[in-house]
Structures are given as C-alpha cells and as structure tokens.
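Following this line, the structures themselves.
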Structure P
Amino acid sequence: MTGIIGNQWTGVILAAGQGTRMKSSLPKVLHQICGRELIKYPTELMTQLNIENIFIVVSPENAEAIRQELGDGFEYVVQSDPRGTGDALECVLPVILGTDSQILVMNGDVPLLRPESVQKVCLSHLDKSASMSLLTVLDVIDQELGIVHRDMEGRITHIVEATARLAPQSNGVLEANVGVYCFDSKFIGDSINLIKPNRVGERYITDLVAIADGQGKDINSENCFHPEELLGVNNRLELSKVEAIERRRIVEHWMLSGVTIQDPESVYIDHDVVIGQDSIILANTALRGTTLIGENCQIGPNSVIDNSIIGDRSRITCSILECSTIEFDVEVGPFSHLRANSYLESGVHVGNYVEIKNTRLSQRSAAGHFSYLGDATIGSDVNIGAGTITCNYDGVEKHSTIIGSGAFIGCDTLLVAPVSVGMGATTGAGAVVTKDVPESRLAVGVPARIVR
C-alpha cells in the first residue's frame, strides 16, 4: 500500500458498547467473522496504516476479555458508564491531548472497512489541514445510519440520526456517515465539552459536525470505495450478512491468486488461511483458523481443515483435520478424521474411516480402512490392516504404541498399549498384542504369541 499515513496519527477504537442486541454473554466485538474477532479488524487496519499509538475504549464489563484477546500492544481506556460515543472519545482525550498528532476514530464493530478508504480520508484531512473529516457513502438508505446534511453550497452542516427525520437535500442524494472520523487535536480539545447530552443522557460524536459548522469551519469528507464498507454489526442477523460479504472477498482473493474454487458459495475460508497456487478447493469445504495449504493440492468436497498444515500435492477427500500437519504427496479420506497433533510424513496414505490422534506416520506408511491410531509412533513403509486399533487408554491414563519401519499389522489387530512392534515384524489377523513383538517376528492369536 502506498502513502501509509504514518505515526503522526493517534488511533482510537470505540469498543465499549453493551451489544445487548447480540443477546450474548460474549462482548459484541469478540464475536467472529471468518475466524477473526470483530475488534481485530480495526486494530489490524490501523496497524497496516502504520499507526503505532492505538487506544481502545472499553467498558468495565468487557475490558478484561478484550485485553486477553488483543494482548498488551494497545492502550485500554475504560468508559465507566455507557453515555455515547462522544463521552467515549472524551475518556481518551486526557491521555492523548498535548501532542501534535491527528486523531483517527473508528468503531469496533465495522469490520468491512478497507485500509484504502481510511487512508484516503486521512490523507485528505492532512492535505486540507481540516479540523474534522468524515468518511461517507452515497446513495445508502438505512434507518440505523446517520445521514450527512449539506447546505445549498454543498457544505456539511450536521448529521441527522435517522432517515425519517431527513430534510430534503439540494441534489436529492443521500449520504451516509460511516463512523470514521479524523480530528485535529486542537479542535477536538476545544470542542468535545460542547457536545450536549440527548434526552437519555448520551453524547454523540456526530454532534461535533454541527459544532464545527457553527464555528465556521469547513468539514472535510471522502467517500468509501465500496458502499458495503459502512455495514456494522448490532445483532446476529447483521453478523451473518457481514460475514457473507467478507467470505466472498476472501474467496475472490484466492481465486484471483491462482486457486480454483469449484463452488464459491459453498466454500468457507477464514481470514488467516493461506492457499498455494494451483490448488483446488471443492464444494462444501471449510478452511479454518491459520490453516496453510500447499501448492497443487485438492481439498474436498465436504472437508473441514482446522488450524492445520497441508504440504504440496496432497489430497484430502471428505475428511476432517484438526491441528495436524501433513507433508507432501499425502492422501487422506474419504471419511477420515485427523485429530490434534497428528503428523503424516510424505507419501502416507490414509483411506476410509480412519481416526488418528497424537500420532506420527512416517514416510509411505498406509492405513487404508477402518482403524483407530492414537498416541502412536509409526515408522516408514508400515502397512496398517483394516480394523487395527491402538488400545491407548486403560481407564486412567493414555499409553503409547510404537511400530517399527517395515512392519505389517494384520487386519483386526488390537495393540494394547504400552506396546511396541519391531521393525519388519508381522501381526496376524485378529491378534491381540499385549507384549512387545521383536523385530522380524510373527505374532498371532489371543493373546498374541510369537510363532516364528
């Protein structure tokens, strides 16, 4: 991005709202869209614009939860009572006034804003040495939005808080306030106390527009690049609508980056997922968290990949991976499940209805059918027969199974951990292995015994 606005700015994010319409015990700004909390969208945007000093206004009820999610890289200011956005901004001013920086104010629940739009209004604000600047959107009607009112000469005079009270405009155009503001620190320091409370005792930033106009100041404005950027989240219906737009953006980004997505409407890709070139994502697939997909992979259909790493040229069919890693040229599925801390080395094949947990399969090993492999370390070139189960839990503790390279585990083998099977060893079909099997030996029976 060119023209980063730099550290002559101080950022303020308003995140103290109660979010009662979400009907949730979770603070509104900690609800997620595309795997990322709402509050992280404005914090990342400001970081992308190279703003180093970022203040987040929080309520006493949500302060600790937000701090735990975002960490200590920000300054937190508590708004003790929910008395509106004007009061929230005034809570921050004692900390930031006295500096030469400009002030960028954003809401914490408007995740679709693009850095380019915010940068545009910030640069315009500086270029015009404005006291106050607004980001707006044209031709949008929404009863929730404040509408910018201009006089016959096009000067912004005030903001009307509902379209039902909107006076006719000279040009017939409705212009909505996005809720992104730039302020000169001297203007805001002199004017914040002039905001009067409304009938319920709340004070709003939007009233600063009329205050600036009354002082004879020109109020600068810039339009968003896309109208959808103004959409905020007040309830779960709006959360869903915003997520649908962000999901579409993400899918389109990856398609334009060289990824084939067969049915974009049925594919869910979280914000922090990375996908390599020439990979194919098939229908009804979800890529979650910090998943990394290599090049020339095929994922899906009907697959969920959660916080996992998948190497080049791998294929995952109708399966679930959670917090696992697979190297290159690996096949998984259909209908298999890799649980946390599973690791498949290159060339491994995992077929139908296999569950793997906290287990490593080394190169070229295969588990083709109906098996459970838990807490196991499996060498290279091992064949796991259909119906094999590592009996890793004794009712109190988990135990490990070790299978050496080149071993052949017969169908329906039960490996009662802790137990090991040596390199090149074999277990017969239906064996119940309760004692270690030495290298290159054959164990059969219930309980298994060494027969050669």
Structure Q
Amino acid sequence: MNPSPPTTQTGPSLAAGFKIRHLRWYICGLLFLACTINYIDRQTVAVLKPHLQDQLHWSESDYGWIVFSFQLAYAIMMMVSGKLIDRLGTRLGYALTMTWWSLAAMAHALARSAFSFGVARFFLGAGEAGNFPAAIKTVAEWFPPQERALATGIFNAGTNVGAVLAPPIVVWLTLTWGWQEAFIFTGALGFIWLIFWVLMYRLPTQHARLTADELRHIRSAEAEEAETGEPKIAWSKILGYRQAWGFIVAKFMTDPIWWFYIFWLPSYLKQGRGFTLQEIGYFAWIPFLAADVGSVLGGWLSGFFMKRGWPLTRARKTAMAICALCMPAGIAAVFAPSAWLALALISVATSAHQGWSANVFTLASDMFPKRDVGSVVGLGGAAGAVGGMIIAPVAGYVLQWFHTYVPLFIIAGLMHPLAMVLVHRLVPKVAPVAGGKLTV
C-alpha cells in the first residue's frame, strides 16, 4: 500500500491506545521547531559577523567566501538530500539530516580563521540542505492539497522564529560566556528535537494515534499516489517538465534575496545604520518577526482564495503576485532617512518574501506526486543555493570596493517581480504532471 520501506519509515511499532485529534497539526509543529533550529544555527554566524570581524580580522570578501562555502554545500546536497529523503523516507531521513547539521553547528566553536569557518559552514550547509525536502515531503504525506500551503506557511514560519530568536540569544551567550559557547549551545538544540521526532513521527497509514476520520481527511480530494505502484520520476525526466523549471527559476531568483537579508542584515545595521552589537541583539529580530507573520498569511491567503471557489492556478498566483509586488519596499529602505523607517520597510520585504516562499514551496506538491516531492524540492533548493553562491561573493566585493549597500538592496527589490513574470510564462496552469506529458 505504501511505497516507502516499512523499516525506514515505521521504526518500533506504536502501542495501540488513545487517539490524538488533529495529529497532522502536531506533526506540523515538529516541522516548525525543526525550521526554527535550522535558522538559529544558520544565522549565528551572521549575528556574530561584526564581532568576529573585529576578533578574527575578516575582510568583507572573507565573509562573502564563508557564506559561499555554505551555499556551495547546500547546492550540492540539496539534490542529493532530496533523493535521499525520497529513498529513506521522512522519518529516518529527517533524523539523519538533523544530526549532521547539529554536529556541524557545534563544530564552529573550533574554528579560528576565515578558512576554518568556511570549512565549518560547508558541513553545516551539507546537513541543513535536507531540512526543506524532508519538511515539504512530510506536508505532502500528512495534508490534503487545500491545506498544504497553510501547513507550509506555518512550518516555514519557524525559519523566521529562528531568525527572531538568534540575535538576542546569540548576543547574550556571546557577551556572557563567549562566541564559542554560542555555537555549542545553539547546535545542541537539534538533539532535543530529535528525541521527539523519533518518538512521534510515522506515516499516516501506520500511525496508531491517528483517528480514522483524520486519515480519511488526509487522503481526501487527491489520488492516492502511494497505491499506483508507479516508479519515481528520474531527475532527467523531472527536468523535462516546465512545471519543474517554473519552481527551479522561482527558487534561483528569489532565494538569494532571503540569504542576503539573513547573512547581511546585522552587518548593514552596524555599518549602514551605526548599531552596536547590543543594539543588533535588541532590534535585528524585528524584520524576521514580520516575516513570520508573512509566512503564515501568505500560505493562508491562497487557501482562502481556494475556499472561496477560486481555481488552484488563480489562487496560488494571486498570492504570489501580491507578495512579489511588496518586495521593492527593500529599495526604499536603503534610502530611508532613519534606521527605524528602514527597519519597517525591510520588515515589509522579509514578510513578503516568506509569503511568496510558502506558496512557491507548495507548488512542488501541487504539481508532482508525493513520492517525487523531495527530489523536486531538492532541485529547486539547489538552484536557490546556486543563486546564493553568486550573490555572496558579489555582496562581499561590492561592500569591500564601494562601501555601499545601495546596489544590493536594489537587486533585492526587483528579483521577485521578475521571477513572477517568468513563473507565469513557464507554468501557465498549476496542475499535476500526468502521463509523462505536461498538463499546461
């Protein structure tokens, strides 16, 4: 009945007993926590960049190549991890990727130079690459189509919570104990999550705590792909679909903008707005709190349109277009006369990006079977990481040579509207692939 090997997905049998209502939302909560930890680990070095530059004498280009190292590993492993998650299943695959990146995050405490930080970032990127393929595949397994954008928006909001929590936590740990301890503490959080994941996660058809009504709801309104017996789609065939290229182009063009805000916002606040390390800890979380709201609202918005009778294509694209048209707020931010107005405008942009991202991620499960979602998301994530690889050294050299953030914020404001146009051209209709032919 289910294509995933029972030995990798089910683990020890859950004892029969009480049922948990709305269990799918508890599973979504675990995904939310994983993304929170993912971004705390990811952003620790960004928060500490101004401090580490003073302590270890990094140049702007050094930092650009440190970020590049993360993106390089992320791009390579996004493709590998997507296939790996599809093969191992979400339970084992997610556990392995969490273990890997948590150890890599803690290993930053051993770094003493730009080169050794680059090595640590490479291994962190390799591990963190498995997070989103596993999370999107989990949503495809546990939610019917009309709820997937909202579930994606909720778990994706965890990235923003992580970005909100990272500045105050990391700054406090650094000022209290030191920057090495900041990396050790944040990296260790993943092992706490791992306990709950291993104990709680099973496929819906194999979960003893799932009610029969909820199982029917999960399986409603969609063909039960697990029962078709069709093989997974090969990468070469996936790349033959315009649907896949629409997703890949969207990620390639817009993921780097999010990387820019994640990795350079603390530095911009110091260099462009005169913030101290303590002030970065106090205020750098604000745009990511706004992004949290945008992630949930963006996912909710397309579901709201669908409940009002809008077709899938119109609902998804309208939500994406609204978000894309809010992104030029970032251009206005760099010209804003005050730091607080700049933070407010950046908050509009980060919120809009995460609303966009929730809907773009959902496109993968809208258009491809559950058995292939991990692979498709992996390819798109790899494309996004390649875009991040491009912007990282570019940002470093622009800042080192010209000492201005203006061109970077202009780029950040224009990419989403351009991507929206290309996605619409590549995917005129959001519909599942079928019979090896494009359904456009």
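Descriptive notes on the structure:
- When mean count of other Cβ atoms within 10 Å over residues 55-62 is computed for each of P, Q, the largest belongs to: P
- Among P, Q, which structure scores highest (criterion: FRET efficiency 1/(1 + (r/R0)^6) of positions 135 and 295 (r between Cβ atoms, R0 = 30 Å, to 0.05)): Q
- Test item: relative contact order in percent (Cα under 8 Å, 6 or more apart) calculated as 8, pick one of P, Q: P
- For helix-only ellipticity at 222 nm (-39500 (n - 2.57) for each DSSP H run of 4 or more, over all residues; to 500) computed as -5000, the structure of P, Q it came from: P
- When mean count of other Cβ atoms within 10 Å over residues 87-94 is computed across structures P, Q, the figure 20.8 traces back to P.
- Identity of the structure behind 5, 23, 34, 25, 11, 3, 0 (criterion: P(r) over Cα pairs in 10 Å bins from 0, in percent, calculated), options P, Q: Q
- Structures P, Q were compared on mean count of other Cβ atoms within 10 Å over residues 39-46, and the highest value belongs to Q.
Bear in mind that the values in this text are calculations on the coordinates, not laboratory data. Owing to the predicted nature of the structure, the values given are computational and were not obtained by experimental measurement. Cβ atoms are built from the backbone, for glycine too; each structure is taken alone.
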